Each structure stands twice: as structure tokens, then as C-alpha cells.
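The numbers here are math on the coordinates, done by the rules we state, and not lab data. Quick caveat, the model's predicted, so the values are computed rather than measured. Cβ atoms are built from the backbone, for glycine too; each structure is taken alone.
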Structure I
Amino acid sequence: MSAHCTYQLRIRLARPMRVRIGRLGEFDFPAGDYLYTGSARRGIEARIARHLRQEKTLRWHIDYLLAAEGAAVTAVLRSGLAECALNQSAAGSVPVPGFGASDCRHGCGSHLKFLDSSATSSIGAAEDWQ
């Protein structure tokens with residue numbers, strides 16, 4: 001397994017929006033910054049590239065959010081930490097219970113966090129983000 005099998009996407013929503021997230025349903029998202037934590041057992045770079053593409057089949061919860069007009073990935077962090085450990089280390093509030101965490105067995109509740117001003121200062125050094 002590579003040193004980097006987990007990642008975080010920093011996402012900016014330019015405006016408040018209501019988005020259908022697959023079978024989870026419709027949710028209101030305030031404008032601002034979000035942090036999504038994911039993993040890829042193989043091919044982390046391919047997974048990240050897929051998230052960054054506009055054209056793709058909507059398969060995972062994150063695909064639905066990123067397909068919304070006005071949503072953009074602004075930075076990517078790769079990590080060697082386990083997915084749930086990385087997610088739990090990030091500050092922020094849960095905007096959608098269960099988002100990206102349908103297979104989570106560590107009590108995360110969600111792998112998407114809304115970053116308010118206090119959370120933004122605790123998401124890691126700027127040089128770690130690309």
C-alpha cells in the first residue's frame with residue numbers, strides 16, 4: 001500500500017444551494033468551505049483526478065456535491081493516516097449525517113465537514129495542500 005491512500009478535498013461552494021445527494025436525499029448547504037475525507041486502496045491519483053473531472057457518472061455522495069453548479073475543489077491534501085483518523089482530526093460541523101460514511105465503522109457520522117472560521121485555521125499547513 002502506498003504512503004498516501006487517504007486524501008482530503010477542500011471544497012468551496014460559491015453560494016448557498018440545495019443538492020440531492022443520491023439516496024440520502026436533498027440537503028441545504030450554506031456557501032463556504034467544506035472538507036471531504038476519502039480513501040482509495042489503489043490508484044489514489046486516479047480517484048482524485050476523477051473527483052476533479054466535471055464529466056462523470058454520479059456514484060458516490062461526493063460526486064453529487066461536486067456536480068452542483070458553483071461547487072469547486074480548491075485544494076487537495078494527501079495523507080498516510082487512516083481515513084477515519086484523518087477525518088476525525090479535522091475540525092468542523094457535520095452538514096449531512098452519513099455523507100461519505102456509509103461504510104464507516106469508526107463512528108465518524110460523516111466524512112464531509114463544513115468549515116467555519118475556527119475550523120479553517122486548524123486544517124493543516126498551507127504547504128501540505130496542493
Structure II
Amino acid sequence: MMTSSHALPLKIERIRLAILVSYYALLAYFVVSAVTVFGDLRAASVVIWLIQVAPLLIFARGLHRARLRTYGWMCFVILLYFMHGVLIAFEPERFCLGLVEVTLCTVIFILLILFIREYRAHFQVPL
């Protein structure tokens with residue numbers, strides 16, 4: 001069921017906005033990560049950034065339109081980024097970057113689950 005974000009109850013809308021803030025923070029994190037690894041924004045770092053964020057960018061439209069299925073699929077994809085963050089955290093020189101990625105992924109995942117649960121309870125729809 002598609003619903004415009006204007007029709008969402010305040011509680012669900014706040015969760016959606018928190019997801020969007022966290023989502024864009026994760027995209028910004030990958031810019032910082034690419035600059036940290038390569039030292040500046042060169043063509044190679046931009047290409048790597050695009051490869052890293054392409055799976056996330058697929059979900060942008062559905063997240064903005066509050067499509068429930070998008071939020072469900074995003075839960076699965078964000079777990080891949082969580083695993084990537086854990087692997088990065090095991091490199092001593094990139095521990096902080098890995099920790100930030102793991103934290104952002106955890107926050108996004110929890111917010112996605114909360115959104116799905118509240119949305120389904122309010123609108124009485126299946127996922």
C-alpha cells in the first residue's frame with residue numbers, strides 16, 4: 001500500500017524523518033571514508049564511493065515516499081553494510097570509521113523495524 005508522507009501519523013512521520021537523517025548520514029560517512037582512504041576526492045575515490053552507495057541509492061525514492069516494502073528490503077541491505085563496518089573496525093587504523101558505520105547501520109536498522117511495526121499496526125496492512 002502506498003501512502004504519501006503527509007498522511008502518516010506524527011509518530012510514524014518522526015520515525016521516517018529519523019531514518020532519512022540516518023540514511024543521509026550514512027551516505028556522507030562514505031564520502032568521509034573515501035576521502036580518508038584516498039586522501040582527497042579523485043576520480044578513483046568517487047568511483048569507489050558510487051560502488052559503495054549504489055545499493056543504498058536504489059532505496060532513496062521509496063524511503064521518501066514511505067513505501068513499506070522499501071523499508072522492509074532496506075532492513076536486509078543495511079545488514080550488509082553492518083557487516084562491512086565490522087570488517088573495517090578490525091583494521092586498527094580504520095577502527096573509528098568502522099565503529100561509525102556499525103553505529104549508523106544499527107540505528108537505521110532499529111528505526112526501520114520501528115517504522116515497519118508502527119506502520120503495520122496503524123494501517124493494518126501486511127508487509
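From which structure (I, II) was Cα extents along the principal axes in Å, for residues 58-113 alone calculated, if the value obtained is 31, 22, 21? It must be structure I, since only it matches.
Figure out for me which of the structures I, II the number 3.4 belongs to, where distance in nm of label points 7 Å out along Cα→Cβ at positions 26 and 106 was derived from the coordinates. Derived from the structure labelled I. Comparing Kirkwood radius over Cα pairs in Å across structures I, II, the highest figure is found for II.
If distance in nm of label points 7 Å out along Cα→Cβ at positions 18 and 98 is calculated from each of I, II, which structure is the one that comes out at 1.9? The read-out comes from structure I.
Quick one: distance in nm of label points 7 Å out along Cα→Cβ at positions 74 and 90 came out at 2.9 when computed from one of I, II, so which one is it?
Values: I: 1.3; II: 2.9.
Only one of I, II returns 2.9 for distance in nm of label points 7 Å out along Cα→Cβ at positions 74 and 90, namely II.
Quick check on the output: -5000 is helix-only ellipticity at 222 nm (-39500 (n - 2.57) for each DSSP H run of 4 or more, over all residues; to 500), derived from one of I, II. Which one produced it? Value -5000 for helix-only ellipticity at 222 nm (-39500 (n - 2.57) for each DSSP H run of 4 or more, over all residues; to 500) corresponds to I out of I, II.
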